[in-house]
Structure P
Amino acid sequence: MVKQNLQEKVHQQSFPLLSDEEVVKGLLPRGPGSSLCFFSTQFMGFTKNPRFYQVPIDDHGFHRGDGVFEALRVSGGRPYLLAAHLQRLQRSCAQIGLANPLTEDQLVKACEEAIRIAGEKSLLLRIFVTRGPGSFSPNPRDSRGAQLYLVAHRFTPLSEEVLQKGVRIGRSRIPAKTPFFARVKSLNYLPNVLMKAEANERGLDYTIGVDESGHLLEGATENLIAVDSEGSLIHPPLEQILSGCTMLRLFELVERAGLLPVKRSVPLSESLLRRAQDVFLIGTTLDVMRVCAFEEHEYKASPWGPRLRGLIYQDQLS
């Protein structure tokens, strides 16, 4: 009966043609959320009014996932690994034939302005480059021009207690991206979303993609690294994963400090991971997160987590 009454109300509902003023009034205010300011090349400037954090419905980045993005940390009021993130953004643009509407200097300036306008020391900057508005077809030539959107979020880093407690991970059943698409940080994130949903359903914190040979690759938004049984810090081959800026920087710092031997591009079999001294997830928002269990195999806490995190923290503030 309740469902029937609801259907009758919907059937009787009229949907008027609104004036511009009524539309603006109807835009949902998001209230005091974590987003502090928004930039768009549509109006070539910033706004702090959440009502205007909008992307056109016909933007190919929305209806086709035709675009790329980056997310980077701001620590102590300074962007961390900005050059590395912008270089990766440009590589992603080049791989899908997308022209960034801003020059590198303009984008650096936009990031600096976002930090100033947001007015906080700990932030996440998210940069989106899309094919832009046009038709609803998949044809990139129908776009009226690429667009760039930038949003600054308030960010609270995870506590040391949470990072040291660790997370449980497992094999993903979602088909892994092919090498070409794995290396593009595109707006096509449905596989990543399904991996997170899969982890939720299984009572895990994260699942890890698996290639056709059974080797472990990466999480939905995190890189997988390990200290192997011989005491070397290792990561999977870069040809099959997104080259994480924080991961690559950590390996540079470890090598420079002589903290551990480093082995790059090592295929991560399940047996190798089970024999590892320690396993971590690493990324922009996680820093270095301890893995306490892979499937049913549990790991004892080691001193490597705090030491690796210490290198990242020191680097963020240097």
Structure Q
Amino acid sequence: MGDDTSAIQNRINAAGAAGGGVVKLVAGTYIINGKLRMANNVKLQGEGPGTVLKAGPKFLSTKGPSGGYPIVTTNRATNTTITNLTADHSGNTLPASVNMSGRLDEYVVDIRGGSNNLVDGVHVRNPFTYSIVAVGTTKFCVKNSTTIVATSGKYNQLDGIHVLDSSFGDVIRNIIDQRVGTDGDDGLVAHTINGTTHDIDYIGNKVRGGHRGSSMQLAVGNHSIYNVKIADNEFYGAPYGIRTGYYDDGTGAVNGVTLSGNYIHDLEVGHIFFDDGSYDAIHIGDFDGHGPITNVVATNNRACAAGNIYIAPGTGNINQNNTIQTGTC
């Protein structure tokens, strides 16, 4: 089995050195044992799902620039596009493990630093880490893409599309399914660790969160999440709906979050649970949170077989014109 990493990387580097360009990959399977790194003003373009970048048998022998295992990373480049291809992480066959060093340091499709980066029509399969992640970046877009987690009993923390310490981004019209197997975690995430996450729109996505997670989580550390729009999405099949989570006694605020037109339905029990066995379609606040919850507006959402819609008390918070339905959806 060959290795196509160098050939593709050389084409990316040449396009970048020329000031930008398009690297076209025809349909077929390309074996990736290294870690592809984008360059400024370069588009990596396949012919659709049949263009497969597949982690090869030696994929675990090298790490990416931030110490993890990406198929492709923007690596602080600007004005990049990754489009019309499949990224197969081979997590179903590689001897990766939950405690493997660096597993959660980089991600299958890794939008890292830089700005003006687009992921469009990318299909992630067999991940052993988060599937598509924007970390420490601004002015990004993830659209028309899909993720599937099909493994069971091998991994944890397999999120779908995860936005960390990033700003001014769009996550739109994606199909996320983290629950074909039992290893999947949150479907969508807005997360803070070393900086704020703000001005992000999650619109028009169809999301089945994983057995181990939620449909969508606002994951709060000591930095704030603010100016986030969650609208016109369908969430289903996870143990929980849209919720806040707090880490390392985080004191970050949640402010200016709008939830509207979402349909949350048919939540199903899984790995996570609460002492009273409950779950909610939307639950913002509590969960041992220490930061303020303000200007959170939940309107015109529909919950069916998914519990209630709850917003913690706080300045400017609104919970109205939502529909709660029990029984068969």
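Values quoted throughout were computed directly from the atomic coordinates according to the rules given, and no laboratory measurement underlies them. Fair warning: this is a prediction, and the values are worked out from it, not measured in the lab. Cβ atoms are built from the backbone, for glycine too; each structure is taken alone.
Couple of notes before you dig in:
- Test item: Rg/Rh (Cα atoms, Kirkwood Rh), for residues 113-232 alone calculated as 0.95, pick one of P, Q: Q
- Among P, Q, structure where log10 I(q)/I(0) by the Debye sum over Cα atoms at q = 0.09, 0.13, 0.15 Å⁻¹ as derived comes to -0.54, -1.04, -1.28: P
- Given 16 for relative contact order in percent (Cα under 8 Å, 6 or more apart), calculated: source structure among P, Q: P
- Structure (P, Q) behind the derived value 5.4 of distance in nm of label points 7 Å out along Cα→Cβ at positions 97 and 161: P
- For -10000 (helix-only ellipticity at 222 nm (-39500 (n - 2.57) for each DSSP H run of 4 or more, over all residues; to 500), calculated) the corresponding structure among P, Q: P
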